[in-house]
Structure P
């Protein structure tokens with residue numbers, strides 16, 4: 001029997017550690033510095049980390065950090081862009097540390113992952129955002145990934161800047177969660193997950 005793909009919240013410390021290793025390996029392979037300050041956010045009560053499994057093997061991860069007293073990681077360069085929504089009382093969260101270990105996936109699945117292999121992770125994030133009444137899912141991304149997030153419905157909210165802690169360029173984007181159904185690709189992801 002073929003192992004089933006499952007996406008779920010990571011609670012056990014060993015699973016969360018495995019997710020951090022995937023992030024570190026993937027980011028270092030792309031030439032990014034590892035921002036150790038993220039640990040402060042990810043280990044706090046405002047963070048939720050999701051994992052994508054093939055059988056028992058974790059090969060993908062993504063986290064979401066709710067806005068709070070300590071703010072969001074992207075405040076270090078995009079605080080001005082987020083200030084207006086905070087002033088309006090909007091509920092914000094930041095999507096961080098999305099990573100997939102393609103080598104690990106190929107080892108357990110016997111094939112390369114499709115471009116949409118991570119859809120389950122994004123539907124978990126969106127489901128979480130809907131259940132917790134988040135208004136805006138925010139993200140700062142390397143420009144080379146800009147097209148992907150644009151296709152998901154994230155609109156640009158900040159200019160190209162240098163993200164010093166990871167030593168890479170960044171663009172800020174956000175998804176207005178209440179209008180997620182108008183985003184074709186997200187709607188397809190959600191429909192596909194609900195049909196399983």
Structure Q
């Protein structure tokens with residue numbers, strides 16, 4: 001079974017993905033794959049540099065420079081996505097092939113609904129926390145501003161809509177132990193549904 005894991009910025013998706021890994025479930029992390037492809041010697045660096053000169057170097061992608069190059073420019077963002085998304089899709093397919101015998105795999109995809117990734121999964125779990133918790137988490141990140149937070153949110157489906165479209169909601173506004181218990185319960189639920 002393929003479980004799509006998603007959630008808006010600051011909801012705790014990476015923490016929940018780590019909990020699935022701790023439980024022995026293979027997890028494909030789309031963000032981590034993007035970082036690998038854009039890191040030092042990354043396969044996408046030449047193409048990104050050609051499209052956005054001055055945004056890469058020996059240390060890999062200069063995220064601040066790239067952010068400046070695409071911020072507020074839908075055409076530039078579309079060009080960047082046209083470079084990144086096919087490479088991530090290829091890596092995801094390789095991951096799925098490598099784990100074809102696993103009873104459950106998690107595809108950790110931030111924009112699962114926004115970019116139609118939901119079509120490639122069997123079930124969807126949305127990670128969610130109260131708005132004030134989300135806001136505090138995001139604004140505590142280095143270099144994050146109110147304007148940047150607002151811009152990111154404007155590109156993401158509202159949390160309430162994600163929760164409404166999800167098969168499962170994993171709450172992350174309370175303790176880590178409660179979140180971990182919710183993850184364990186979901187794994188058990190999915191295992192029993194497959195056994196029917």
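No value in this document is a laboratory result; all are computed from the given coordinates. Computed from a predicted model, the values in this text were never measured in an experiment. Cβ atoms are built from the backbone, for glycine too; each structure is taken alone.
When Cα Rg over 2.2 N^0.38 Å, for residues 106-185 alone is calculated for each of P, Q, the greatest value falls to P.
Ranked by distance in nm of label points 7 Å out along Cα→Cβ at positions 58 and 146, structures P, Q are topped by Q, which has the highest value. Given that mean count of other Cβ atoms within 10 Å over residues 90-97, derived from a single structure, equals 13.8, which label among P, Q identifies that structure? The correct label is Q. Hey, mean count of other Cβ atoms within 10 Å over residues 82-89 derived from one of P, Q reads 15.4; which structure? This figure was derived from Q.
Kindly point out which one of P, Q the value 20 was derived from, the read-out being relative contact order in percent (Cα under 8 Å, 6 or more apart). Value 20 for relative contact order in percent (Cα under 8 Å, 6 or more apart) corresponds to P out of P, Q. Could you figure out which one of P, Q the value -16500 for helix-only ellipticity at 222 nm (-39500 (n - 2.57) for each DSSP H run of 4 or more, over all residues; to 500) was computed from? Structure of origin is Q.
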